[in-house]
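Got some structures for you, see below.
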Structure I
Amino acid sequence: MKWIGIQPFATIYHWDLPQALEDEYGGFLSPRVVDDFKDFAEVCFKEFGDRVKYWSTMNEPYIFIVNGYDSGAMAPGRCSSWMNNDCPVGNSATEPYIVAHIMLLCHAQTVKLYRQKYKLHQKGEIGIALVSHWFVPYSKSQADKKAAQRALDFMYGWFLEPLTYGDYPKSMRDLVGKRLPKFTLEEAMMLKGSFDFLGLNYYTANFAADLRSSNTVNKSFSTDSQTKLTTKRNGKFIGDPTDVSIFYVYPRGLRDVLVYTKQKYKNPTIYITECGMGDAIDSVKQGTNDPKRINFYRRHLLAVKQAITDKVDVKGFFPWSFLDNFEWGSGYTQKFGLVYVDRSDGLRRYLKNSALWLKKFLQ
């Protein structure tokens, strides 16, 4: 079947593990999930492979893991009790690393299956969507420069290093030690190069400062990098604030992370699979008049153009999002869409000025 118009990019796993598998064997804490993940993916390939030519095995494993197994803020809500009293069970020092390890094996096994049985005759591609902020050293000191690199290793390299080289970043091996699982030689070989394209989600940047710790008791993923992240330095924010408290507008970071990926991870084919700005405006008149969003996309698309000039292999850019939707913990209060959805009037949709601007830009 030949697509005319929209070319779908499908994500196999976006944090929606069946509760039955969580109850039966602990979900992504168990290696048993690898076969179930692969079987589900195969159903997708069989049923939709004639129409879907771009597959992502999973979206933002980092966010799922850190919120689900380190802080306990999101499902399945596991963490060490000293991290969050609402967590009934969990271990923030070990479980994030176990889950990441198993998710990487789910990805690698699924890619192996697709390449062996479906890629040739379906003429498709398969990859993964990772999220990364950019990290700016808080000062010119060597300690802070190293801290910025560690922050990048713990967020981005945690997944992209095994997918490119078959093992975790050295900084993680050094700081996490025996709590960080090891890949067998066969697993490492299966992981290396296990993506046809890399999906990159980018929203913001942080300052990173060295934060050496003598803590040997209350260990957690969030403290293992020994880095303090902040959005303000010398009284100034890293970029223009948005209505999403943790997101500041820093387009240069998109160019920087793209160039960094080219230089460190063998210049993969990249699609910007998410990039956007949220606001909390709750009226059609104000919500459709969004000059800040227009400015956001103009500056970030320019950053992508600069990266392409630097020979980064960027093939596409997906705004987040097409329309205002449910934004996880923020529900419907945060609006990222190019199309305003009026929830007080039968979900009527209105093109925002940013959508009209983007249409003109594309023409």
Structure II
Amino acid sequence: MTTTSTVRHSLDDLLTQFINDLGATAAAGNIVLGDRLGLYRGLDEAGPLTSAELATYAGSSERYVREWLRGQAAGGLVSYEPETDQFWLTEPQALALADPNGLQLAGAFQLALACFADLPAIEDAFRTGKGFAWGEHHPDVFTGCERFYRPGYVANLVGEWIPAITGLDDRLTAGVTVADLGCGLGSSTRILAQTYPASKIVGFDNHPGSIELARRMTLEAGLADRCTYQVAPAQDLPGDGYGLVTTFDCLHDMGDPLGAARRVRDALAPEGVWMIVEPFAGTSVADNLTPVGRIYYSLSSFLCVPHALSEGAPDAWGNQAGEEPVADLVEQAGFGGFQRVAETPFNIVYEARP
């Protein structure tokens, strides 16, 4: 029997979580505004500042900035000194919110808000079971997603993940042809191109809008002579003889992952390797009932499952599928070797060899 004290304790816990969740939800738009208006950057470059000083520095209205700063300080995203009524960013706060080469956490909130913009369409998909393709989403989904994943790729791809696959760094340094499948806006493609100039890097994605943005960002980065892009679905990957094929956080989004895996197998050179990077997930639902799992399941219901269903998936994986379906897929596609080679709190990296 459940006692009154137990119910009260559970309700108190739930209300505490509710307050934290509602606070984060309400703050999301303010985080995106702070990013777009340069308010975090202003605090980092010129702080400590009063609201009037920051408003002048950033070219914004003082009354709005005053309210914004107080909400940010209440959430611990900026720091506050009561005696001077000034605000500033600590080094970790700046790394997370102001540094263009930092963690880019505002991008995650940009992605979440863009999901909310598609709420009517996703509600209809819930009711009908039909899909909603990636390219149908609000444009901030594409740019927010790129900002959400890029810091992890910057931190881990070259320094940790590639060295974890025996001989891969040497082969990329010597020069091979690489297919970056589901490249999106091309963050991973550009990292590979910048690091391995002797290799030919080609990014593929079935969303023309993402490929257009990838080309533009690559031109701005001065890497257009090192990597190119094509619109193509994974199961129709053009070319063959690839020394490396990569899929970064996208295999679970595909309507026909087995078709894609078989095409990758056929397109690889005999000594080639398929690097599969997927969101971190355990082997069971219970393993994934964590703060990270919560983020991923929530994004998956708006992004991953709808897109896979839009491509005809009979039962979409979702982004918390875990290792077992990946291993089964690789085996069914005819690969001779498969293993987990690396992981972070957000990703698991596998290698598959012909």
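Rule-based calculations on the coordinates, nothing more; no lab input. Here the structure is a predicted model, which means the values were calculated and not measured. Cβ atoms are built from the backbone, for glycine too; each structure is taken alone.
A few notes on this one:
- Comparison of I, II by distance in nm of label points 7 Å out along Cα→Cβ at positions 213 and 325 - largest value held by: I
- Label whose coordinates, when mean count of other Cβ atoms within 10 Å over residues 245-252 is calculated, return 25.1 (choices I, II): II
- Answer label among I, II for the case where Cα Rg over 2.2 N^0.38 Å, calculated from the coordinates, equals 1.00: I
- When mean count of other Cβ atoms within 10 Å over residues 149-156 is computed for each of I, II, the largest belongs to: I
- With helix-only ellipticity at 222 nm (-39500 (n - 2.57) for each DSSP H run of 4 or more, over all residues; to 500) derived as -15500, matching label from I, II: II
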